Structure I
Amino acid sequence: MTKLQEAIGFGLVLGVIHGMAQPVYSVPVVPNFTQGSMTSRTETTSTITETINSMDYNTGYQYSVTGSGVEHSGETIVPNQSTVSTTINGVTSRWTGLSNSKPNWKQTTPGAAFQFTETYSGPGLSNQTIIQRETVIESVTETTSIFSQ
């Protein structure tokens, strides 16, 4: 070994010994506050929109006649009925209505005064109600944490 290498090695050994002999110091961590608080606020808004569709159906018919100065023609007063059924998405619906014929009525005294009212309400949709509403829900949550030392 050369003298230069010996000097470098000796210096390295002395440096390590010197570093190990130094005391180690630490600084204590102390909070610099004595008390405090933290506040958190959360606001949420939800909107719910609903549509309610209600449908009423007549499955039969209503036929009525009223008046004065008229009479039945003599044939049957019970009208001919027809039944119709249909299946949609596995649901079978059946309703009864009048066929193309209905009872005939005539004036009791031709040319005299009379009153005659004939009404027919067949099967099908009789009433539809649509309700649309919107509900807004607002929520506020406020949290406060208080701490001291």
Structure II
Amino acid sequence: MATTNSTEYGNNVAVPAVMNDVCDEHGRARVRSFTYTQVGAGASGDLVNLCKLPAGNIRILNVSLVNSALGASRTIKIGHTGYTNLQNAAVAANPTAFLAATSVAAAGQISDHSTQKITSKDGLTVQALIEGGTIPDATTLTGYVLYALD
């Protein structure tokens, strides 16, 4: 039977030791919550800005939301806007970075665990993309993004 190490554990026991990013070792869990209510009908393909995440090295741990019923064929994707990473390179917007297309035809709760690491110079905005039909008036989305920082 073999024993192998994760990258982070390997860094801990290396000689000399290699430092892991703080978001990966002893980082503090943070929560960014959001509440959204649609005013008037929205169109398929509309984006909803949910929250802004801070600059620096962060590890996304979970994205969770509760949605009202949007109607037949409606889906939601959760992603982010484009941003500049810590190496000053542009990172393109990714509408499915945190959640691939998921049905929101009926009211429900969606939770997606992630281990995605993001290094941004100025932070980034988490967005929802609604597709498959109009967004009914008074549709609600509430939830949070759980991430590690520091």
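Annotations for the structure displayed:
- Comparing Kirkwood radius over Cα pairs in Å, for residues 37-108 alone across structures I, II, the highest figure comes from I.
- Kirkwood radius over Cα pairs in Å - highest-scoring structure of I, II: I
- Which of I, II leads on distance in nm of label points 7 Å out along Cα→Cβ at positions 69 and 125, largest value: I
- Source structure (of I, II) for distance in nm of label points 7 Å out along Cα→Cβ at positions 29 and 133, computed value 5.6: I
- At a computed -1000 (helix-only ellipticity at 222 nm (-39500 (n - 2.57) for each DSSP H run of 4 or more, over all residues; to 500)), which of I, II: II
- Comparison of I, II - label where distance in nm of label points 7 Å out along Cα→Cβ at positions 45 and 61 is highest: I
- Structure from which 1.8 was derived, distance in nm of label points 7 Å out along Cα→Cβ at positions 77 and 117, options I, II: I
Coordinate-derived values only; no laboratory data. Values in this document were obtained by computation on a predicted structure and should not be read as measured data. Cβ atoms are built from the backbone, for glycine too; each structure is taken alone.
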